[in-house]
Structure I
């Protein structure tokens, strides 16, 4: 696999000349600032340079390039595979209700005996991420690695975009199938938030819309915890994500983060399902544990790698809530990944509205407030 990383800055242009790596087996991944929807020149240049390649990407709440975090930029990885194949499919998604059907349709279009993994990028606001993942899982064998994320729009939660076939579009999900016995795909996803306060029960919800906790309006309860920050909802709700508690002792927490609010219904819309009857608990940041979570994700994604391996593509997808909480310390989690993985790993990524990955060896899940890593190498 030949692998190159490059950046584009809205003010300064490309960091280097676009590489001559176009082919039917080339994957171009682009993570970009929301502002690129108003300036399509750089994306047009990519499409012209890679006319036969698979070009996918999405808008972000911050771009990860190597060990730095940027805004107003594109972070681009160009990977030309030597002995592996790609297939790219896209499905429209007009509302959260269509999420499972979109995932199932994409999975059916990708399934094949030599499928090794699926990388998914979705609209960040019109989707129910857990239903999207459920749709994929309903059609794909359990051994297929499914990873990816939900597009971001900074802290605004207004508009997100997707790149499909090199074109910027909205209200859709795009997925790339990775095929061939020479591929190795690693993954890791960890959080680092601490539960606090009483455990509560979801007493009224519909899919990913939460109406009541312990019989009280969910929005009112969140506003009590946020205090003066309540006027900044939904963005400030990222400071207090919601943990879905496992029924089993020592079970994994699934974290949900807020995408929107409805003052009239006093409800909260989350990136994934919050089932009626579930036991939940609010969470708050522990700075050191957030960094440790990134390290643990890197250890999981890098399992089995040789320290001297070359040309390993690392895709880091972290939640916008982590960036808001970590603030000036945010680059520490990106640097922590680089310290764990082999030196020749080439890393790009973005801050998202949701992360898609298995937690460890279990089924794929929609996560929030995690650092999620995908590693791709060709042996």
Structure II
């Protein structure tokens, strides 16, 4: 029987950097500065160099990164923030946790990122509900940067801020620069399955303004001022552990190479599958980090079951848009959610990681080709 494949092969990456990570962990264990140790500041500096962001503030998770960014913007009750419906819950969750109202927008008909036209419609819905629109949180879904020029134009017209939810896209880029520098404020996640992942939870906020950076650093440590017993604002305990920073420093050293490997894997998938299923595309000048490789296929669940029977794991991100989930169904939304509803029924993510061998991809593609034509042809 053919051996099952890994969906994301963290073991292969571990084999590559095991000695370096073990050594980095040992250094932290020796110096004992487990909270805000020197590796944290070093990681922030190196992430800034990688992304082009003026300021980098690490934190405990991608969700904390969103909460910190919203706290720094002063988001609260009566405020409306436009978010995509086709994404993970954290984007809307951070808004709702602060007492503000997430207003859902649809994704692009031919893609997975938020549709600027639907953002405009969501702003009208917010105003009609007597809410005060204050910001937009686009999500770089599956690793592809959102249409920031179009979103920035909308934000400028309406006097809104933009926070880029780049939890899946670190390592991606557009003609304007790398993810982390495409918006005034961006957030990311270092969850283990992300393109740059640690061995637990972690995240970061990137920003361009020094004053905003200062507020974020205060909020990250309970809102402290001149010392920890002078709290000048209400904050959170959002620090990144030193051990995770040490691990990320090692992984950052091979990250550019891994992103290039992901491009190779994505190109190979496209060559093997573009005539059978709907494969993801990137606009001219944009590069995805390929956190996931997500196709669209009719009768998705039968295709997934057939692949599973052949030892090929898949995942569905996301089978239910946020506006249809119990906790979020009462929040306002743009009038049409047709694209997200269709995507939720068709998306299927295939194994994707930098160490996916060509032979394994050919095996995956052969199975998809065997199943999909019978189901969609």
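Bear in mind that the values in this text are calculations on the coordinates, not laboratory data. As the structure is a prediction and not an experimental result, all values here were calculated from the model. Cβ atoms are built from the backbone, for glycine too; each structure is taken alone.
If Rg and Dmax of the Cα atoms in Å computes to 20.8, 67, which of I, II did it come from? It would help to have the intermediate numbers written out before the result.
Numbers: I: 19.4, 60; II: 20.8, 67.
It was calculated from structure II.
Taking volume of the Cα convex hull per residue in Å³, for residues 77-236 alone from the coordinates of each of I, II, which one would give 152? Before the final figure, lay out the partial values.
Details: I: 152; II: 123.
Considering all the candidates, the number was obtained from I.
When P(r) over Cα pairs in 5 Å bins from 0, in percent, for residues 21-92 alone is calculated, the result is 3, 16, 24, 21, 20, 12, 3, 0; to which of the structures I, II does this value belong? Present the calculation step by step, with values, prior to reporting the outcome.
On the way: I: 3, 16, 24, 21, 20, 12, 3, 0; II: 3, 12, 15, 18, 17, 14, 10, 6, 4, 1.
The read-out was computed on structure I.
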Requested in this report: Please state which of the structures I, II yields 2.7 when distance in nm of label points 7 Å out along Cα→Cβ at positions 181 and 341 is computed from it.
Outcome: I
Report task. Using the calculated result 50 for percent of Cα pairs over 20 Å apart, for residues 197-324 alone, pick out the matching structure from I, II. Result -> I
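As an exercise: Rg/Rh (Cα atoms, Kirkwood Rh), for residues 61-108 alone, calculated from one structure in I, II, equals 1.12. Which structure is it?
Working: I: 1.12; II: 0.96.
This figure was derived from I.
A value of 23.6 was derived for mean count of other Cβ atoms within 10 Å over residues 149-156; which structure in I, II was it taken from? Walk me through the intermediate numbers first.
Details: I: 23.6; II: 16.4.
That value comes from structure I.
Which one of I, II has helix-only ellipticity at 222 nm (-39500 (n - 2.57) for each DSSP H run of 4 or more, over all residues; to 500), as calculated from the coordinates, equal to -13500?
Working: I: -5500; II: -13500.
Considering all the candidates, the number was obtained from II.
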